[in-house]
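Take a look at the structures listed below.
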Structure I
Amino acid sequence: MRFPVHVTIDMMRWQVKNRLRGRKRYPVVLMLEPLYTCNLACLGCTPERHTGDIRNRLSLEQCVQALTDSGAPVVSICGGEPTVYPELVPLVEAAIERRRHVYLCTNGILLDRFFEKAKPSPRLSINVHLDGMRETHDFVCDREGVFDKATAMIQKGLSLGYEVCTNTTVFKETSIDEIEEMMRLLSSLGVKGMFISPGYHYEKLATNHFMFRREIHEKFTRILALSAKYPVYNTPLFLEFAAGRRDYPCTPWGNVTRTPLGWRGPCYLIGEKYFATWEEFWAGVDWDYWEKREDERCRNCFMHSGFEPSVVRKLGESWGDLWTMAKWQFLS
């Protein structure tokens, strides 16, 4: 089975509950950024996500309120670097007590600190950032030794009984041969799943490392093929979308983002406005506009945060797609 049984059941219950209540729009994942402080300044990161003062972090109470406000069955704790967050262990415990599945997204540098205070749970996955093999990953992170530390923490987490997965961003310069080498390494270590996302050309980020639509299609055509050999967590329908074989509208409300500045609208990447309360956020974003992908900044976007929820939203429209997803989840 691709994901733990409880994740699948919780997702299905959440969808049925919302549809019975007549809701067309509801989040499935909460992207929780309790702080904008980080111990790295990676090439693909915006300055706001690694230059924040730790004193400006969300309180534990604010984080727990975000869990309640969104209701999403999955929470991705990111940032910033969440292992820097002083209240991280109580936050993870609070989320698990509320029957959320937690993905702790980390660069791995301070995971020892977390392992000393926390304990494994079926509802906790350690999600380690890894953008390639040693030379590439250390280049992306702008620091030597990060790859070795990350892989060491992956092995330690697995030895302690944690569920461990990885997340990788594919850039313009990324060699897919190297990505396959990384997949072989991670599989040999016992990693159960890998998230792979395209770094797309976002106008506000003045960098040449991100891709345009054609480049994304080319690289993800190969990643789609690799997903048949390695435990990739992205759904096959999303990978077909990233490879240019199908199309979806965006679902920006599928992954909602709570940050130290407020609820980020309209989506994880585009912060047009920050809202102080959930009610202001939910009513204040023009979801119809952003769903259509007509904005200039959306034209090259194939991010899983916007389109994996679209896969789920459109799944009932095709028996073939339902069968593809069932095989992927239950027979892999």
Structure II
Amino acid sequence: MKLREIAQALGCEVAGNGELEITGVAGMEHARPGELTFLANPKYAPKVKDTRASAILIDKKSGELPIARLISTDPYVDFARALELFYRPPRPAPGIHQLASVAASAEIGAGASIGPFAVVGERVKLGRNAVLHPHAVIYEGAEIGDDFLAHSHAVVREFCRVGNRVILQNGAVIGGDGFGFAKQRNGTHYKIVQSGVTVIEDDVEVQSLTSVDRATVGETRVKRGAKIDSLVQIGHASVVGEDNIICAQAGLAGSSILERNVLLAGQVGISGHLTIHDDVIVYAQSGVGGDVEKGSRISGSPAFAANVWLRAITAFPKLPELLKTLRELKKRVEELEKK
């Protein structure tokens, strides 16, 4: 594919030889001749001279570079779009495989593809162009929108609702039982029926081995555009807001509320029954035990303002020395008082 053709497809401006033949895309350090790379962060600009790529996606501020350029308003997004020009994941042909199990009462939309050993339960509604890979399971009464994609071993449990253009990666579980038990007087635990549902809105992606639990009563909801990484636990009756990013190994205890555009880095723990307001960033391995104000950046466990946390961790290694100094000063004061 010619560089100028890629520019036309992406809406970018060509600087340099537009007739270059581009065979693929790659990161700057791994790109080979004939490939397109990108520069999204100016601090990596010195590495451009070492790349073997034939062309690069950059923004207008990057100036002259020694290779052909595609001038973009958002190089990282356009790099993602360029990938789609060269790689399309295999899509199974429409139809229901003879080894699939589809209940007679299920409503299957036009263009759907249901692979071998996939299971669709009674009274399921599955939208147009849905793809169920082998061993995906949709329980009784679930309702799913158009362009749904479930990879192998993904599960949507009974009566849950899933919107349009939702992607479930391998082993994701939507609507598994919430962790609800009542402790009895004899010390044993009585299981509380999880009678609520999980609702997944449009354009959500849930990655591998992540669980979004159903509510005890009411619903657990993941709102439009949220992206949830692998090995994440969303507890019952929680709300994940629009365009949230939740990174791997994060956990939300029950009734956590995340508003719009919240980012939880890896291994963040949320104690539950709290609200994290719009535009908050919680840094990796933080533990959040209370409400968080809009626009905050917090770190640590228990988490507090990230700029204060950075100063605090600088002081932590010095604490033994400071304590020693404090004891010496205290001893001198006591000696002076005796005099």
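List of remarks:
- Relative contact order in percent (Cα under 8 Å, 6 or more apart) from the coordinates reads 6; which among I, II: II
- Value 2, 9, 17, 20, 19, 16, 9, 5, 2, 1, 0, calculated as P(r) over Cα pairs in 5 Å bins from 0, in percent, for residues 17-176 alone, assigned to which of I, II: I
- At a computed 4.0 (distance in nm of label points 7 Å out along Cα→Cβ at positions 217 and 265), which of I, II: II
- Identity of the structure behind -12000 (criterion: helix-only ellipticity at 222 nm (-39500 (n - 2.57) for each DSSP H run of 4 or more, over all residues; to 500), calculated), options I, II: I
- Rg/Rh (Cα atoms, Kirkwood Rh) derived as 0.92 - corresponding label from I, II: I
- For mean count of other Cβ atoms within 10 Å over residues 73-80, the highest value in the series I, II is held by structure I.
Just so you know, all these numbers are worked out from the coordinates, no wet-lab data involved. Just so you know, these numbers come straight off a predicted model, no measurement behind them. Cβ atoms are built from the backbone, for glycine too; each structure is taken alone.
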